[in-house]
Structures are given as C-alpha cells and as structure tokens.
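Novice: Quick heads-up: structures coming right below.
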Structure P
C-alpha cells in the first residue's frame, strides 16, 4: 500500500492551484477531470500529488462537504495491489462502500478504483494501478519533496481506540508507538498506525484536555479530520529558505530552544549547521545512541486561515525514525502561543 494522492475540497480550486505552485513549488498538471458540478485542479511535486476541487453547483459533493466542514482534506487515496479484494475485505469488515469499483480517469492514468467511508467525514479511494513507477522514484530526486512522510488524523475524545480498531480491521494497519504529550496548558494522546508493508504512517490524535490544540481543531473543523500532512524533503534548510522568500507562514521557534538543544547528549550538528537551522527556525531531534540519524522538522501556520489544516516539512537523515518526540514540548508551546493569540487558550 502507498499513498497515491490526497484530495482537498476548497472554495476556489484555481486559487489554491496557484497557491501550491507559487508558495511550495508544485507544478500544475494538465488534466480533464472536472465535471458539470465540480472544478478539479491537480498539482504535483515529485511523488506528491494533490487534487483540489471546488463546487460549481450546490449539488456538488464539494458543496456538501463545505456545508459541514471548513476547507480541508476530504479523501486520502491508497494504491493497493488488488482493489477488488481490498474493497471486498473492507465491506466484509463493516466499511461503507460509497463508490463501487469502476474505471476512473485521473488525468494521466485510468485505473480501477472504489471509495469507502473513512473515519468521520473522511473517505478513502482505493486504486489498483498507481501512477507511481520506478522511473518516478528515480526522477523524484529532482523535486523539492521526496514523498508524503505521514498524515495525521484528529479524532474526538473517546474515539482513539475505535479509530485504531477501524483502521486495523478495514485497511490492515497496525499500531506502533503511542504517546501522551502534556504541557502546563494542554495534552493529547497519539497512536501511530502503520500499513502492513510499513509504507504508510498514520498517527491518530485524541485530545486529553478541554483546551488542547486537538480540541480546537475538532471544534473549528466540526468533527474529526486530517490535521496535517508531513512532506519529506532531502534538504530542509534550503527548502525552508525558499519557502520563506515565497511567503509561506511558519511556526516560530524561540532562539532559547537552540541553546538548550546543545545541552542534550550526543549533539550532532556543527556550529555552522546549527546557525543555519536556527536562522530558519527548524526543530531538530535525534536519539543519543544514534546521533547521526537526525530528524529535522518545521510546521506551517494553518493554510486555510482557520486553525485546522497545516503542513509539516521533514528531513530524515540516515533513515531517522520517529516523529520528533524530543521536539513535542517545543512544538506544543509554539502552537499554544498561536492559540493564545487567537484567544482560545489562557
């Protein structure tokens, strides 16, 4: 299994196509997959492909989604080996089939696919023939992004265990590490889910305090949904420097974070590299026993203007594992400072 594409439902697909092209260096893909009721634009960077749809009429599925939620991720599409078997197994285990298997044109590939209801308002398209090929993988080194590192789902209080059970039963994901993240002001629980072949990572978050950033997301999103997508890159420092010149808004990190970081055992960076990372306000994590396996990460502000969906950009050196556990407190304090500005956290 792998992620083929992510489908956003937005107010104006053309405006958001231009946003991805101008701000993040995506390329608009020439396709003809719009319909009478829905305008759909496609953007791509390396192996990362996003579909962006807006409504042309009140009966468009996009219009229905936006009546219930703000703009955001409506569908995460997975490429599977046998879509007939995948849909059949999902249905046997209780999944609701929204779209039966059919041939569908995705612009540059026509493939068998079906769609099932996911958690909350999310759906999952299952595709048999992914557009990703060996040559795509080789060419991906010429692009900013190496792929989608992980996708994070937020669920309501009491829904973490049922959501974990759903993704285990319906799509064959397996639980891996779990976390409880707590600051002086808020807390959350997180369970990382991984596909059976290890290629898809899906952390699921549940609020553990009434004023948690997860609860704020749920309140504004009016239910569960995709909180953020992490895009992998081979050179995060250069990528972020470019994004800043293009006007991408990123979470701020206090410079005290970098002086404190140097006190951690096994500090892995040269002074010059530390200065470059601090200038771009990038978070750094590593394990003491493998300091060469460095994880670099940074987060955007919510892109749609409301405190819902945002992007993470991540670089894993020497196949660094995890999700920046050493940075959780710094990240949460940065997000909480934004909540305080919005008046949703005191």
Structure Q
C-alpha cells in the first residue's frame, strides 16, 4: 500500500517537537506538506515538505490525505470541519474542539463521509498510565477507593503564548486538564458527579493556571490537579486500595526526549530508568514496580491502520466528547460552587 500523504497545519513547538517526528518515523505515513503562514521553519528538518500559507491553499492543491491540525484551540473546529468537508482524514491536537457540541458536529460529519477523525491523546501512551492500567488489571491493590493525578510545574512568570492570553480555549484546564480527564475516563468511565475549583493564581494572569477537579465514581474518588506554581516534589500519581497503595513521581520520559531533539526510534525508546520507577506499598513491604514502556509512536500507527481500514481509532470521538463535557461541567461547577451530576454533564 502507498504511504498516506500527511500534512501538518501549524508548526509551533508541539508540531515541531511531537507530531512531525512521530509522523516521520511511521512507516505508513509520509509528511509532505506543512502550513506555515509566515515562515518555512519546517524545511530545516524536513526539506522535502511543501509549504502552504493556509489550510485553504493546501486543500485546493489536494496535497495530502491526512490533515493534522496543531493550531491554537480556537481554530480546531473550523479547520477540522473544512478538512472533513474536503474529504480528508483528520487528526486534531487535544482538545479536539473547545465545545462539546462542536465535537459532536465533527463526529457526525466524519461518520457521514466515512472518514477517520481522532484527537491526539498521546498521554494515554505514557509509561506511567500504562503501568497503572496493568496494576488495576492484575488487582494488585485490591478494590480501589482513591485515584489521584497531579501534573505540576514551576512557571511563575507569564509568557507570550496564546494559552496565557484572553482567547477562547486558553488556560491550563483545556491544556493539561484534557490529558488528566481523558486518562481518568479511560480507567473509570463516566463519573457520577464533577466538582471543580479553577483559579488564576499568578499575578496578572488572565487564563486559568490551577485546577482541582474531583470526579466521583461508585466507591472511587478521582482527584485531578495541575499547578504552575509547584516547586516541590508531588506524586504524579497516588492510588489507594484495600490491599495497599501505589505512588509514582516524575513525568514520562518521552516529552524530555522529544524536547532534546531525539528521534523516536529504536528498541530503547520510552523506557524509564529503574531509579524513577513508582513504588507499591503493600502489607508485606514496599517494592519498586517497573514502569511499562511508553510509546507515542503507537498513536500514529493506529491512525494509519484505521485509514487503511484495518481497525478503528484507539482514541474515539465519543471519548473526546465526554472529556469536553466534563471540562464544561468543571467550569460550571467552579462558577456555581456545586457538584454537577451525571445527568447534567452528559445530557
């Protein structure tokens, strides 16, 4: 089969550091085009690509079959809609849209045209979340009562980035919150209720830079938090069960490798050093528990296989829509100071 001609819409840091390398190492994809309005930066690493000034220009040239949208959140819906209407398969960097109704409209459009539509939820393929899936599957901790996920950084100074400006879809909840909620939904499904506190903690901040979201399940409390003012070690994950606990510090190794310019190749990609493994705290003692290999490469291979008709996308639009509904519920909860119950979240 011929390689699937792939185009990147946008070439900011996320496109350059994550999407482009992953596309370039996928045997079934070929990066042929990039939309850059003002530069030709992508040609430094990928001299073979054709540069277009707009998505419209690219679609008019019929230059690619798979369109990967890596632009600010406010453009996701309109650009994905345009690409689908042109008969193209589409991957959108998370979140797929700002509003769940928009995501539902895109889903209906893709299904009506028989096109692949998916959202880039790479952190489903972090080594730590894969490890947690294994721990839960093997019932090592017994019945789980508490699941806590933190994504903390120390960035006290505001930066000139659209995520921190007064634009639709800005802030940490639509950024890191999308990842953490997606992981929780993947593990536990739809919550019974959602309660959230979403704050602007840095001086002069116009976009939210802290959240603390509770998602309650039958017998399980899920707590998701993120801060840009955390300069002390806090567990990335903490799980409490009737047989013991699991704690994991530190982030998946892949992000650091990508930002260092490493190409995601070889048998050693995504493995974490044993010194960073999480620990099991059981009645008979404490032990390090090996972290599973993280591998973002699986995402784009799955997309290629879905386009070839071999399978369906691992990241389904129904899941992406649920994540957006939970984000909307979190903002409503923060505004009104109350729990938002399932029948209101998923109506």
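Novice: Quick check on the output: 1.8 is distance in nm of label points 7 Å out along Cα→Cβ at positions 200 and 312, derived from one of P, Q. Which one produced it? Write out the running numbers ahead of the final one.
Specialist: Numbers: P: 1.8; Q: 4.1.
Value 1.8 for distance in nm of label points 7 Å out along Cα→Cβ at positions 200 and 312 corresponds to P out of P, Q.
Novice: Using distance in nm of label points 7 Å out along Cα→Cβ at positions 16 and 232, single out the structure from P, Q with the greatest value. Write out the running numbers ahead of the final one.
Specialist: Numbers: P: 2.5; Q: 3.6.
Largest value of distance in nm of label points 7 Å out along Cα→Cβ at positions 16 and 232: Q.
Novice: Looking just at percent of Cα pairs over 19 Å apart, for residues 248-303 alone, which of the labels P, Q belongs to the structure with the highest value? Each step should come with its number before you reach the end.
Specialist: Working: P: 27; Q: 40.
Top value of percent of Cα pairs over 19 Å apart, for residues 248-303 alone goes to structure Q.
Novice: Here Cα extents along the principal axes in Å was calculated and came to 57, 43, 37; which of the structures P, Q was it taken from? The partial results should precede the final answer.
Specialist: Working: P: 57, 43, 37; Q: 62, 48, 42.
Comparing all candidates, it corresponds to P.
Novice: Looking at structures P, Q, which one was distance in nm of label points 7 Å out along Cα→Cβ at positions 24 and 240 calculated from, given that it came out as 1.7?
Specialist: Values: P: 1.7; Q: 4.6.
So the calculation was done on P.
Novice: Suppose FRET efficiency 1/(1 + (r/R0)^6) of positions 216 and 264 (r between Cβ atoms, R0 = 41 Å, to 0.05) works out to 0.85; of P, Q, which structure was it derived from? If you can, show how the numbers build up before the last one.
Specialist: Numbers: P: 0.85; Q: 0.65.
The read-out comes from structure P.
Novice: State the single structure among P, Q that was used to calculate distance in nm of label points 7 Å out along Cα→Cβ at positions 64 and 160, giving 2.7.
Specialist: On the way: P: 3.3; Q: 2.7.
It was calculated from structure Q.
Novice: A value of 19 was derived for relative contact order in percent (Cα under 8 Å, 6 or more apart); which structure in P, Q was it taken from?
Specialist: Values: P: 14; Q: 19.
Traced to structure Q.
Values quoted throughout were computed directly from the atomic coordinates according to the rules given, and no laboratory measurement underlies them. It should be emphasised that the depicted structure is a prediction, and the values quoted were computed from it without experimental measurement. Cβ atoms are built from the backbone, for glycine too; each structure is taken alone.
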